[in-house]
Each structure stands twice: as C-alpha cells, then as structure tokens.
Structure 1
Amino acid sequence: MKTLKPKFNVTLLVLLIFLVFMPASYPVKAQPNPSPLKHRWIFSFGYGRNREGVNAIKSLIDVGTAHGLNGMVLSSFGLDSITRWKASDIALLQELRAYCDKKDIELIPTGFSAGYGGGALGHNRNFAAALPVSVSLVAKNNRLVPASSDNLLKNGNLETHVKGRFSGFGFHDQPGEITFVDTDCVASGKTSIRFENFTANEHGHGRINQKVFVQPGRSYRFSLKIKTQNLQPASSVRIQILKKNGNGTLASHSPSLKSTQDWTEVSFEFLNNQETTLLVYAGIWGGQSGKFWLDDLHLSQDNTLSNIVTRQGTPRSLRSLNRPRTFMEGQDFETIRNLRSLDQIRLLPDSTINESEALELTCYKIPSISHAWGNQISLCMSNPDLYVYWEAQAKQLYQILPYKKVLLSMDEIRNGGGCQSCQSRGQTMAEILGDCVTRLSNIFKRIDPAIEVIIWSDMLDPAHNARNNYYGVVGDFTGSWQYVPKDLTIMCWYHKIRDKSLTFFSKKGFRTLGAAYYDAKDLSSSREWLTSLTQTPNAQGIMYTTWLKKYALLADFGDLTSP
C-alpha cells in the first residue's frame, strides 16, 4: 500500500509565525462610524419661561455645542401664546436667541398643537374638540343641578366573594397567587382586594376587570380607592376603559402615586360617544415588587355641567322629562359658560321650569385623556377662529425670533370629529387633519416662504396613529399622509418601527428626521436610529429627545452623532 506524505504549506507557516510574533500594539483599523447627519439637535423640554429655565437651557446649549450638536428645539416655553407674554418674557426669549447666535446653534420653535391644546386652549377653552352629550338634571331651589346616578359596576364594594374570587368581575389575575381577598385592610366595608407577587405573572400584571353596559352620548366618572406599600413601580398602576372586545382604548388614567401611601381616592371623567359596552380594567401592568389594595370601585353617569363648549357647531337644548316642553337658554335659565367646574345653573325669574322637574340637557362637552400630570385636551381642527389665533402667534414669534424652521406639535390627536363643525364638512378625519396641517404650513409660508415646516410623524404614519379606532376620535385618520404638503419634513419618533416609518415617508418623497434617546438607559437605541437614518434617502438629522429632563447622556450623544 502506498504511503501518502504530508504536504508542507509555506503560506500557512508564515501566517502562523506572523500571528505569534506580531506586536500587541499592532494597529487595527477601526470600523468607520456612519456618515454624520446634517442636523444634530437637542430637544429642550421641561424648562419654562423664567430665569432658572433659561439658565438651564443655556447649559444644554454649552454641552451640545461642545460636542458637535448644531440645533435646539425649544419646547415648554409657550411659544404659541406669545401675544399674551409680558415684556420680561420677551426679553428672556431674546436672550436665548442672542446666546444661540453666539454659540452658532440654530434655535427652532415648536408648538401649535391640536393634540394637546397648547396656548390656543389657554386663550379660549371653546377651541377644544367637543362631543355630543346628554346630561340629566333636576330643578331644585331655583337651580338646575345634576341628577343622582347609580353605580354601574356589580359588586364594586368588593363585599361579595366566593373561594377567593370576587363576584361580578370578569377576572382578576391569578386568585390566591397575585390577587387576594383581604379583610384586614379596607377603605370601607369588610373587604378589599390585595395585589402582590407580581413576578408570578410573566408580564407582571395584577388587574381586575369587569364588562359594563353603558349609554352612548353620556359622560361617566370612574373612581376607586387605593393604598400602596413599597410598590414598585407605582407609576405602572393605571385604569383603562376599553371599547367592546378590547377594540381600542376609550379612556385611560395613570394616577400619581407614591410607593407607600394610605388610602387615596382616584377619580376621572370620560365621555362615551357611541359605545354600549365597555371593559373596565384597574391594576398594575409590569409590577415588580410590593403590594397595593383597591376598594370602592365606582362607575356612574356624570351629570355635572362643567366643560360645556359654547362655540359655533355646539348647540344646546334643554327639555323636560315630565312633559312635552323645551326651555330657552337666557330666558328660562342663565346662559351656560364653559367652565372647568360648574355644578349648577341658576333659573331666571320668568322661568317656566317647575320645582323638582326632571330635565335633560343636550350639549357638547370637552373630551379629555387623563394623565398623571393632568388632562390632555385636543382642539377642534374645524374651528376657523383657531387659525386666526395661530397666525397671530406665528407672526409675533417671527418678529422676535426670525426662525427658519418650526416643529409643529401635531402629535397624538386623541379626540375630535364629534361636533357639528366637523360633521357638516362631509370629510374623513384624515382629510380634516390634512387640511389643518396644510393651513398651518401656509401660515408659516406666508410669513417667509423659506421656513421649513417639520411635524411629528405619528398622525401621518399608517404604522402608528394614522388609523381608525384611535382613542375618542370620531372618524378615521387612515390616509392622512395623502392630504399634507409634500415639502414637510417628518420627525419620526417611535423607535420600534423606525425602519418601517423612515422607509414609508422616504418613498413618499418626504424629508425625515429621527427623534432618538427617549429616556433610555443608554445610547443603544440612538445608535440604531443613527444606522437607520444614514441608510434612509433624504434623511436630514437626529435629535436627542427627553420627556423627563434627562440630559446626562447629551455629551455622549453629541460625540456619537457628530463628525
């Protein structure tokens, strides 16, 4: 048998010798960073129109410019209410403008929000979106006062339970493991529900749920009492009101709670335009440790007279429920005003309303989305007076700050479309939104055709909020991107869908920007944004965005994104 001799590979031997004796300091070429973007901005949030706020903003400018950032979007300054500013406020903005000029950083105003009201709502509460509502009243002592209403929740006081389960509720998470009948710690009565051991649920959930039958065109109030003990994170407690079969959120509330606090009542109002069945959830999503208790859950029709809109497109009518009779505002009862709190209306001397008469007021009330910080109120985009107001603010702002770019805060428009002004247009909410954005853009172009108009992406993004069944909106935002000017720049902000969003808008011919960071633990997501943006045709820039005033990583962000 023939023996095979091994072949000697000279090339392999040379390579092995090189690797063994190669100096440790032998230079290795680093991978190049993605190409730097033209715009590298800071989003200034949470610093108000005062000396302390201006000093803090200047510090951000110092850090940003030292690390290659070249623009600042100025938020939280009330820029869309500038016609009502004091001279001292104007001086603060002029000081910031001069400081930005000195530091060679562009100052970009933001505001003009239909989703969050902004300065327009402060100017006139009747600019708010409105939904038709029927309010039950009764005449007492020459006043119209709210009629009483029953608790729609079964066993809301939690007094009825069998083998660790509370009667009347659809479910409560993992009875005997996460949820417990508690007779030792109660707000009232003999029983409450206790939540703990959240890690026993793969999502950290600890919730209780009930289906409730309601009437369309009514206002409702939900309340409960809660106690916490070493609860983490307390910010994850919330109440959710879902539409039938969980098809969208009608209302949501995240109360401001401490990790440990005694029994506290939580309450909020919401409007129901067309649902007949609601799913009510209360509890924690993503709980980690500690305990909390709930008691006295209550859902009833809310018949207060607050937040009644009195502009064009929101008529009012009062009728008797005891006889075929309607009554005149200003003749039988005093003129209704749009107030945050109103519990009674005075009857006039010539009123024909009888004592103890049951009545129904049909009107339009302001819908809102409840947050821990307060109520989010959207504007009616069909109100012509809104655009007159916005144009006055834009012109005055330009006189003080001759901006070349503006970021429209047209994000998260969670209510609208329900008043007669919207309904009579015969348009979809997508078309109404598109018209609003177009009119706003035209306002700025009339001031200076060179102004670049930028807008948050979500209300124009089919992968985000440009859809049907969006909170309390009456109508469908699908297709909104078809009705806005093509020279808009789109500020994409949802990291999870960034590639889909950037690609969508780029293919539609829009310029794009990316709002990165979003109070993350590190800059990993910002690196991903940077990669996505550099691969997107006509992407213009990236922005360090915080909603919690967390600027510790600003310098590193500048180093990451700058040449």
Structure 2
Amino acid sequence: MPDRPALSGDYLYQLQYVGDAARRLLAMQDGDALSPSFGSFHYPYWRDKTSEFADARFQEAGAALGLLAHPAFREIGRDRGWPGPEELLRAYRAGLTNLRRLQYAEGSYDEWYKGERGFAATAFTTFAYAAAAIELGDVLPADIHGLLRETLAPAARWLLGREDLVKVNHEVVAAAALATYGTLCSDAPSLAGARDKLARSLATQTEEGWFPELRGMDFGYSALVVDYLGHYGRLVGMDQVVAPVGRLVNFLLPHFHPDLTLSAEGGTCRNPYAGQAGYVLFAPHIEGAAAVAGRLAALGPEASRARILAYLADDLRLARWSILPLLGALAFQRMPDVSAAAPLSVAQGWTVNARAGVAAFHSGSLHIHVPYAGGPVTRVFHGDRLVLADLGVDGEAHGASVTSMTYDADRKASTTSDGMTARFELAPAGYFYPSFLQRLVLRLGSTTNWSSRRLREAIDWYRQRKRTAINQSGTSVGKGGHDIGLERNIEIAEGRVTISDWIDSTGLRIRLRLAGSGLAAGAGDEIAAAGPMTVRKVVDLASGQVEVETA
C-alpha cells in the first residue's frame, strides 16, 4: 500500500526467511496426486514411514505457502526467486485436501498420538487456513471455498463443544479460529462461540498479567497469546482485548532481552517464541506494544536471526509457525507507521514477578535477566551485547548425572537494590521418552472418542501436577530431589556484576554451563569438588570480560 511504510527490520527479515524456505516446505509435501497421503507435509509419515500416523499440525505449512501468493508479496517473491503464485496455491489446495482426509468425523485431528483428537491441532489448523483465505480474498480460486467450508465447518463445531483451559493459549487460539472461520463463512454460531471462549480465557489472567500454561507461566505462549488476541480483535473488535493485552504486554516488557528475545527456561513449556504481529496490531491502543513494534521494525539482521531461529529453524516448527511472520508482515503494512512510537523503556532496578518466578534488572545499559523458576539462569547484557549467559551447572554425583535446570515456580528469591539471592537443587536429569507400554496404552486408550477424552484428562492432570509439557521437552529437566544444593548470589557494584554459586556437596564433578562474548577459552571446563565450593563469575562491564574463579 503506497501510504504505508515499507517492510523493515524483523517484519522484513522473518518474511524473507519464510519465503526463502518455501521450496523446503514444498519438498516436504507429498505431491503425488494418486497417493493416499497426497498433500501431506508430515514426511516421516508419508515418505519415511517412521511414524504410524500423520501429525495434522504439519498441514499448517499449506496455509503459509498459499499466503505467500498474496499480491503484497509478489515483488519481493520475484526478486528472491520464490515459487510462483500458481505453485503456492496448488500447495494450499493439496494441504487442505489432506487435512480433510486426516479429520475425524466429528471434526478433530491428531497431533501427539493416534486417536488423540487434539484441541490444539484443531484450533491452530482451522485458524491457519481460514486466516490465509481471508487475507487472499479473490486470489484464492473460487472452487477452494467449498473445500474450506467442508473441512473447517466440522472443526468449528467440534471446537464449540470443547474447551482447553489447561493451556490457556489453546483456548485463545480457538477463539481466534472461530472468529476467523465465522468471519470467512458468515457463521453466527462460530462468532458467538468465539466471544464465549474469549471470555473464559480472559477470566484466567493472573494478577501479574500472564495466562496460565499448565498452572505456570510460559514466556513463549504469553507472546503467542498477544498475537492471537490481536488477530481476534482485528476481526471482532478490540474493545474486550485491549485492557488484558495491555497488562500482558506490561508483564513481558521488563523481560525482553535487548534483541527482543525471551528466556525460554523460565516457562513451563520452554517455548522461546517472542511474538510479532500482536505488537503492531495493538500499537494504536497500547503504548508498550507500539514501542515493541517500533523496535522490531528497526531490528538488525543478527538480532532478528536470533528471534527466527528460536522457533522456525526445524521442519516441524517451520511447518507450524511459518504463517505467523506472514500475518505479521501484512499487519505491519496495513497499520499506521510505528517508527514514530515512543522508544522502548522499562522500569529501572529490579522487577520481580514472584508468582511467575522470573526477575530482571535494568540500569542504563546494563540488563540482567534471571528466570529463576527454570533454574539458576542468568543473562548479563551490556547494551545489546550478551556478555555472559550462565545456565548453572551440570555434573556427576553418586554415579548419576545431575542438573541445576530444575523447574519450580514456587521457588523463592530475595532482592536488594544491588543484588539477588535464590536457592536451587541439583537433581537427576530427566528426559521424557515414552516406553512401548506407554505407547500401547495411548494407542488402545484412544480407540474411541469417549476413551480418548478420558485418557487426555488423565494426561493433562499429570502435566498440571508436574508443571511440564512432557511431549515438548527436548531438553533435560531435573526430576526428583537430591542432597546437592546451589545458592546463587548476584551482586551489582562499581561497574561489575558478580555471580557467586555456593555448592554444598562433596565428590561432585561439575561442568559450568557458560556462554557469551566475554568468556575466555576453557571457562566451562569440569571442576572436581573436594568439598563445599564457591564458583564466582565476575563480569567487568568496562572491558566486557568475564573472569571465572573457584574457591
């Protein structure tokens, strides 16, 4: 649009990343029109045969590919050699065709396991294809509209009869999905259902401003909620969502790193997504959102790359989430220029959100982020430079591997004007890999609609009790107690930040989990503890160097 600003910063770089990956996505799709899995993007299922079922969430790639055919992207697509509109729309049609084949009679889809009938899979896929169709308008061939209604109407009806407040982002996405489908097909029950789901979602907001995910806070899903409430508000109206999103954005602001990433370790699901479209959609209404959108529009390629790789680098997440930057780019082009927004500013000193278990310190160009619910994680930035990322310790004790990355939202921390203290436990590292028996129980327990719902209720009960997403945990999470304690003290004084860890164990071999531009070679070497010991990391802000000492 000639009266709108040209794409820039993160809005441009993320669009380019997805467009440049279009041929990668096309290569993931079954293009054989005679194949029973024609249109599937889940190649471990259709090509490699390593999965016994197709994960419906891979099909969101078809919606993203179709959206790349939008006229707003034609020029950049030609310049960068993206596939042409006809090829992209064929992929959309084939992806939608396969999604219809994957659908249960009642309207749902599988994501984790065969017979799951998943709420998230149904909500996200419905939103993706309906949102792409709305944006494409007349560009979408007329004959696809019948297939859209045939596929999305049963999904919408199914969502109307279900709720998922175990992970509130799912309910928010369902509200956006129903609003989008209802707008696309002028379906009054879906629009009414969207308003009901919105009300139920907003009622769960905590006093700190975030929405619960498995009874805890997750930064990535908080940012995702901002995006999807923005998409909801654009279609249905902003009146109901501006105030709660304002509180959510105000919660997030102190915890943004200078490159506008977030500390995934502080969340129940360890989701690293940091949001995009929602900030520009809410920019006319929320000062903090406008400041974030303005900063995103000016973000450099290195900072944007960190945000991109956090959630688009692997095939599954590229398939699931590639539609989000495209919607963000379109929102940016249609919204007022954010370059004149007030600069991003945060409260100086310590901000501690005790219920979420996260803290941040800001003083001029010094920024310290401590998502202590997820373990002794501390990131020290000087300006835009990450001088030190300290993720605690791993080690060997009593013949077992232990880690300090133990999630506990009830963990306490105390702060003074120039410091912070928190205590942690090292515990055996745990990874979730379902056994044959567990998989068999899932398979047999999900053979009927009724039994599938009961089984999922049991799974969600366990997930809430443990405050872990389990299926999404690709990194070790401490499980069970241990007799090894770690007390972290952070001191800020005279141009230095000192992080001291007192570890109260004998016979422990530890490996420091350190990264950052200020580290010397060998800073993460193993250390053998003959008794209780202190490991001290001293960040000199003037030189940008980090010294590691043990005592």
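Identify which of structures 1, 2 gives the largest calculated value of relative contact order in percent (Cα under 8 Å, 6 or more apart).
Values: 1: 18; 2: 12.
Result for relative contact order in percent (Cα under 8 Å, 6 or more apart) over 1, 2: largest is 1.
Between 1, 2, which one scores greatest on percent of Cα pairs over 38 Å apart?
1
Kindly point out which one of 1, 2 the value -13000 was derived from, the read-out being helix-only ellipticity at 222 nm (-39500 (n - 2.57) for each DSSP H run of 4 or more, over all residues; to 500). Could the numbers behind the result be given before it?
On the way: 1: -6500; 2: -13000.
Traced to structure 2.
Could you figure out which one of 1, 2 the value 0.00 for FRET efficiency 1/(1 + (r/R0)^6) of positions 56 and 184 (r between Cβ atoms, R0 = 25 Å, to 0.05) was computed from?
For FRET efficiency 1/(1 + (r/R0)^6) of positions 56 and 184 (r between Cβ atoms, R0 = 25 Å, to 0.05), the value 0.00 is produced by structure 1.
None of the figures in this text is laboratory data; all of them are computed from the coordinates on show. Here the structure is a predicted model, which means the values were calculated and not measured. Cβ atoms are built from the backbone, for glycine too; each structure is taken alone.
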